[in-house]
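Just so it is clear, none of the values below were taken in a lab; they were calculated from the coordinates. This is a predicted model, so every value here is computed, not measured. Cβ atoms are built from the backbone, for glycine too; each structure is taken alone.
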Structure P
Amino acid sequence: MLRNKTKPDCLRLATRGSKLALAQAREAIQLLNRLYPEVRIEIVTVAAAGDLEKELLPREFTGDGHFTRAIDLAVLEGKADFAVHSLKDLPVIPMAGMEITAVLPRSSPADSLLTANGISLDAMPFRSVIASGSPRRCAQLRRLRPDINLQPVRGNIDSRMRRLQMGEWDGLILAEAGLRRLGADCARVTLEEEFLPAAGQGAVALAAASGNKPVSHLLAAVNDAATACATTAERAFLHGLGAGCHTPAGVRVKMEDAGLLMEGAVWSEDGVQEVRVQHEQPADNPQGAGTTLAEKVMAAGGDKIL
């Protein structure tokens, strides 16, 4: 229960208006209301640039923040008190005036292959057609199955799944976390071992204006320490590469008793070139762990690929 009257009685949550974004917003509200049942939380939907630029593919975006900038601006302009983001969409350098105040418990960070009959990537027929809009996923697909006919795609999860069901493609790759959050009932195979995921994939971040102590303090109460540690290392890896969320780079961090077990890689767009490195380090400095992994990847030849 909130006893401190400096804490707000009502909060406005800024989010995109897609089904997945709203599902993530409701997840945040549920967690916050468990601790603060007396705080009313209202959803404010904001159209992001990436939602409006429907004709552009991810590789055609210039800069980062296409799915987060407008939401953060709503907070900075006083239209909302905090923002909810898919962490993998957030630039590794936050917008000036904003800070990540909490990371919710993570869902699966893996990618999933959706097909009509749930077959594996290895079992897909020669020259099957698979849709993906992610340079990271496309590079790994090209490396594992160079015969695959890749088709670029944009749009929300529902529209992509409808196109798959209509037979437009043989397969479709999406984030497993999004499918779970939407309760999607579809035949799929999780690419947990085959693919390295994006930094922050499967995690949801809450962001507030820097210096807004009452809101930041309230949000911090739902921060999941293990998820925050792992994703901090992952985002530090991406930052150390000088890369963004649309770079063909992937990273996996596992929390073990010995500390952080990390694996990071970069690929050429055609998937032919790959630099993949593993690194283990105590969990007391996740920022440093991610930076060290990036340095190792760059020293092993990743700088030439990037």
Structure Q
Amino acid sequence: MRCLITHEPWEGPGPYSPAGLRLLDHRLQSLAPLPYTRDQLLEEAAARAVKMSIQGMQPKVSSVLRVTEGRMELVGHGGRYIVKPPHLVYAELPENEALTMSLAVTLGIEVPVHGLLQNGDQTHSYFVRRFDRAGWSKKPVEDFAQLSGASRDTKYDSSTERLIEIIDRFCTFPALERMKFLDRVLCAYLTGNEDMHLKNWSLITRDDKVELSPAYDLLNSTIPNPRSREELALPLRGKKSNLRENDFWRYLAGERLGLSAALIERTRTRFAVACAGWPARIEASFLSAEMKTRYLALLAERRERLGGN
């Protein structure tokens, strides 16, 4: 048995370990299942869609954590968490996103508190804490579509290279953010995330510093849709598919990001070490056996194309 939040082994009662509950709130002793079935959650998401400040293809609802009552409560506004129920078309998205976000953490990528919730029918929903909220106030966050003058309809009309231009223009310390950017592009490629469009990149202002926001919407979008032939949402070197080792290390890291050979080599080594542990994490995840097999096969192929990392 594993904790639905940490994915770590857990032998106690209930689906959440004390360590997992403490990530939500140090006072939290237990967390009740959401009192909704998958279909009821989808109805709630459809009914509340016009009120949500965060939009996207996946159905979602806003929620708050009632610590003393040990439960998540759906709300129309003012929520501190986003809850994503299972999708009607694409299988196992909650389990997929929880796993992919946890893989990103092993690379040192900053992500919000996240995990899985039990639904009333024993299915899972994915939850993530909003990083654009601090108490009752909003933190300054703008996505790359806003920063580049694009709209929701044109969020794919850009390129990986143009994302670097946005970082250089708006970030306080662009050199530091370029390193984070490389990590996230490589992570997206390795995990089959072909949907990192302009709306899925954001800058946040914290402590008077403009930087990349915590990563979000990290999902292996390839394995639920095996017919997809794209590998990145935004082209790199003019390509969205058939990407190879030199596209990432020589071209992106060296030529476009201007990283030294020593720094690139350290990044390659860091990725190799982290990715070596990914198969075990995938096997221990809450995905079905079929989805685990797809994830493992894609990861092996992408690691080989990146030069064995």
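The table for this structure:
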| read-out | value |
| --- | --- |
| Structure from which 3.1 was derived, distance in nm of label points 7 Å out along Cα→Cβ at positions 42 and 138, options P, Q | Q |
| Highest-scoring label, criterion being mean count of other Cβ atoms within 10 Å over residues 170-177, among P, Q | P |
| Comparison of P, Q - label where relative contact order in percent (Cα under 8 Å, 6 or more apart) is highest | P |
| When mean count of other Cβ atoms within 10 Å over residues 18-25 is computed for each of P, Q, the largest belongs to | P |
